[in-house]
1. Between P, Q, which one scores greatest on distance in nm of label points 7 Å out along Cα→Cβ at positions 56 and 424?
2. Given structures P, Q, which gives the highest value for relative contact order in percent (Cα under 8 Å, 6 or more apart)?
3. When distance in nm of label points 7 Å out along Cα→Cβ at positions 296 and 328 is calculated, the result is 4.6; to which of the structures P, Q does this value belong?
4. Give the label, chosen from P, Q, of the structure having the highest value of FRET efficiency 1/(1 + (r/R0)^6) of positions 224 and 408 (r between Cβ atoms, R0 = 30 Å, to 0.05).
5. For mean projected area of the Cα convex hull in nm², which of P, Q scores largest?
6. When you work out FRET efficiency 1/(1 + (r/R0)^6) of positions 256 and 336 (r between Cβ atoms, R0 = 35 Å, to 0.05) for each of the structures P, Q, which one comes out largest?
Structure P
Amino acid sequence: MSSVNLLERVAQQLTSLVPPHSRLLIALSGGVDSVVLLHLVQQLKTRFDWQLHAVHVHHQISLHADSWADFCAQLCADYGIPFHLEHIDITPLQGLGIEAAARQLRYQALAKHASGFLLLAHHADDQAETLLLQLLRGTGVKGAAAMPLLAQRECAWLRPLLNVTRVEIVDYARAQNLAWIEDDSNTDTRYARNFLRLNVMPVLAEKFPAYRQTLSRSAQHFAEAASLLDELAALDAASSMVGKTLSLSALQALSASRAKNLLRYFLQQRGAAMPHAVQLEELLMQLLTARDDARVCVSFAGWQVRRYQGAVYAQPALPDCSEPLCLPWQNEAAIVWLPLNTQIHFLAAHGQGISLAKLSHAPVTLRLRLGGETLRPAAKAAMRTLKNLLQEQGVPPWLRSRLPLLYCGEELVCVAGLIAANFQAEADEAGVDMQLTL
C-alpha cells in the first residue's frame, strides 16, 4: 500500500469523526505505531485546522526511558508540535503485574490532558491480540468487545489505525524514512501479549491469513452484544436504581443472568472497578441470600458493596478512622476531611439552617461520634439519642460513626441535616447549611 493511500485512509477515518478546529492529543510512545500516527496527523492538521499536541508517558521502568522521552520531545520540536511529558511510578500498583499497573497509570496520566480528542496508535494486530488475551482470561461479552474505534471517557478516545495492520505501518515508516524506538521489552515472551505476538500469531497467519479481519469482526459482534446488554440493564435500572442505591427486591425478581447484568451496570454507574466473574457471582449470592439482619459487606479492588434496608450500596473502601478526630471550623465555605474521604460544605442561608449568631458564642468544631450523644430536633420535641435519630433518618450503620458532628463549645449543633432546636436560625437572621459530599 502506498503512503498516499494510508494518509487518505486515515484522513477519511478522522474527518468522519473529528470536526475542524478540534484539539487533538497524540499518545506518543516513540514506537513505530505512534510515530507513524504523528507523521500522518501532522500532515493533515493544516488541512482541517486541527490543534495538535503530543504527550509521552515516562514509565520509569526501562534503563532507556530517559532517552525515549528525549526522542519524543525532539520529534515534536522538529514538527513544531507542543509536547507534554508525564512521569508515572508503578511501584504502588505492582501487585497488579507490571503490564496492568503500567496500563492503568498510563491512562490516568493521559486523562490529565484530556480535552477534545485523544489519539491512540492501536492497530489491527493489537486488536486481534487483545481479543485473544481477553478470551484466554475468561472475559465476558464486554471484555471480548476489545478496543472500540471511538470511546467517550474524559474526552473522546480515538484509534484511527485500528483497521491498519502492523505490516502496513512499518512499510509506511520505512517509505517515509522515519526513525522510531525499538522497546527491548517487546521481545520478552514472559509478557502474555509478546508471547501471542511472537509465538502464536505467526502460526495462526499460516492457516488463517485473514485472522486480523475475522477477529476484528468478532470483536464488533461482541461490542453489539455488550451494547444490547447495557440497554437491557438501563431498562431494568430505570425502576430499580434510586439515587446511589439499587433495589434489592428488583435484583431478586430477575433471573440470575439478568440480575448479574443489572448489578454489573450498577457498579459501572457508581464508577467501581469491574469484579471478576467469580467475584460477581459471590457478590450476588451474598446480596440475595443473606439474612435480613445480616451486615453484608463484600470488598474487591478498593470498593465495598453493602446491603441495608432493602437497598444495595457501592462505594470506595472506607479509610480507617479509628483515631478520634476534631477539626476547627472558622467560617470556611468548604472543608476536605481526608481521613473520612468527605467534603463538608457550608452554604449561606437566610432565615434557615444553623444560626451564625448562636455559633459565635463558642469555638466551633467538627468531631466524630463517641457514643451517647443526644439532640433535641425541635423546640417542643423530647431530647433524643443520636443513634435513634440516625436510624429514623435511614443512615446506613457503616456511615453513622463517620458523619461529621458540628459542635459549638460542647453542645452538639448539627449532624446529617438534623439541627438542634436551640441553634436553628430564626426567620430574620443569617444562617448556614451544612452539607456533605461522601
Structure Q
Amino acid sequence: MTVTGLIDWPAALLAAHAAVARPADTRTATEQAVAAGPVFRNKEFPLSPVPVLVRADRAERLAPLLTRYADLLGKVVALYRTRREVRDFYGLGPTAEVLIDADRAVGDAPWVCRLDGYLEAGSERLRVLENNADSPAGTLFTARINDVVARIRSSSPHAMTYTGEHRFLDALRAAARAAGERDAGRCADPSRIAVLQPAGAPNVESVELVQSLRAAGVDAFLADPRGIEVDGDRARFDGKVVDLCWNKVNTVSWLAYCADPAFVDRWACAVRDTAMVHVNPFGARYVAENKLALAFVQQPEFADLFTAGERALVDGLLPWSRKLTPDAVDDDGGPLADRLLADPREFVLKQPYDIRGDGVTIGHDCAPDAWRDAVAAGLRAGHLVQRRVAPAGYPVVRAGSDQVQAMPISLDTYLFGGRVAGFGAKASRNTKVNVFQGGQKLAVHVIGGGS
C-alpha cells in the first residue's frame, strides 16, 4: 500500500494567505511567540508561521507502514548478527562487531530514529531517503517548534502532531523499561541520565535537553564518551554514576574514538556488564543507521532473506538503491558505474555515515569532474547509490512579509520505540534540504477531524 496526497492544500493555502494578508500582525504574533517560548534552533534561521499541514487520515494510514519499516531495520540488525554474508556486505570490521555483539539490552531496532524523506513532487508519496539513528537532531526542538507555531496560529493540532516538552524524556524512560524487561540487571527507572557530547563541543539542543530533563526532576548532565568508566555493575562518566545515556555523538566522530582499543573495551564492558541503558544500541547506530541499509533490503542477492510483504513495503517506501561496486548493475543489466557517468541527473551518491549532508553528492547539482571523482570514490569504498527523488514544494513565509515563497521541503518522521511520534520538516532553496546547508526547519501540524 502506498499513501499519497499528504498535504491538506486548501488549509495550507488559507494559512499562507492569512500570514501575508496582515504582515505586521503576523510579525508581531511571531515575535511574541518566539520570545515567550523556549529555544528551538541549533542554528539561526527564519521561522515561518505557516506549518506544513498534513492530513490526519493520510498520516494515520502512513504510520503503520513506517512502524513496519522500523521493525524491518531491527530485522536487518539481527541478520547482521547471525549471517556472515551480511557482515561482509557492510564491511564494518571487528570493532563494530565487538560493540554490536555486546549491546543487546534494548534490542536490535532503533529506539529513537528520524526517517528523513521527501514527498514526491506531484503525488506527495513519502519516500524515505535515510534513517538517522545515531544522534538525530530535533528530538527536543521539533516538539518545541511545533508548539511555538501552534501558539502563533492559536490552533490545536491533531494528536499525531509531535508536541510536548517531555515527549523525548518519556521515550527514554520507555527504553529503560523495555531494557529492564529483557534484562533484570538493567536500570528500568533511570534518575541519572547522561547526554553524550564531546567535551567543549556541545550543540544547543544537547544543552537544552539537559536543562529540560533537570526541570523534570532528572539528574541529567553532559558527558564526554571518552570519560566512560566501569565500576562493578555501574557505569560512570568521570566518576558520576549514570543509569541511562543518550548517545548524541554522531557516528563519524564515534568511529574516530574507536581507533583507541581501550575506549572500545570500556564501552563493550559498559553496555554488556553494567546496569546502564544505552540509547541507541550499537546495532542501530552501526547497521540500521548506515545508509547501505537502504540498499541491503533491495539487493537482489539478499531477496530471499525477506518476505514478499517486506519487499513490497520497501518498494513502496524507498527509492531505488544499490551498493556501488564494480559488479553492480542497473535495471537493464549494464554496469551501474557507467550508468552513473552517463546519466548523473538521475542519481545521488551517499557515504555510509555523514553529518549535515556533507557526505551526499547529488548528480544534477555537481560539476562533471566532481561527479566522476565521487563515482570513483564510491566504487572504491562501496557507497550508496540512490535514484533521485524530486521533492514537493510548499508555501514558506517570512514573518512580516506580504509574499509567499514556494520551497522544496522534506517530511521527516520521528519514531520512538518503533512507533510514530510525529513529523518534522525542513525547507531550502538549495539542492540539499538541510538546516546546515542553508535551509530552515518548518513546523508540521497534522490536522483533521475538524481541527
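No lab work stands behind these numbers, since they all come straight from the coordinates. All values reported here derive from a predicted model rather than from experimental measurement. Cβ atoms are built from the backbone, for glycine too; each structure is taken alone.
1. Details: P: 6.5; Q: 2.5.
Going through P, Q one by one, distance in nm of label points 7 Å out along Cα→Cβ at positions 56 and 424 is largest in P.
2. Details: P: 11; Q: 26.
Answer by largest value of relative contact order in percent (Cα under 8 Å, 6 or more apart): Q.
3. Working: P: 4.6; Q: 1.5.
So the calculation was done on P.
4. Working: P: 0.00; Q: 0.20.
Max of FRET efficiency 1/(1 + (r/R0)^6) of positions 224 and 408 (r between Cβ atoms, R0 = 30 Å, to 0.05): Q.
5. P
6. Values: P: 0.25; Q: 0.70.
The maximum falls on structure Q.
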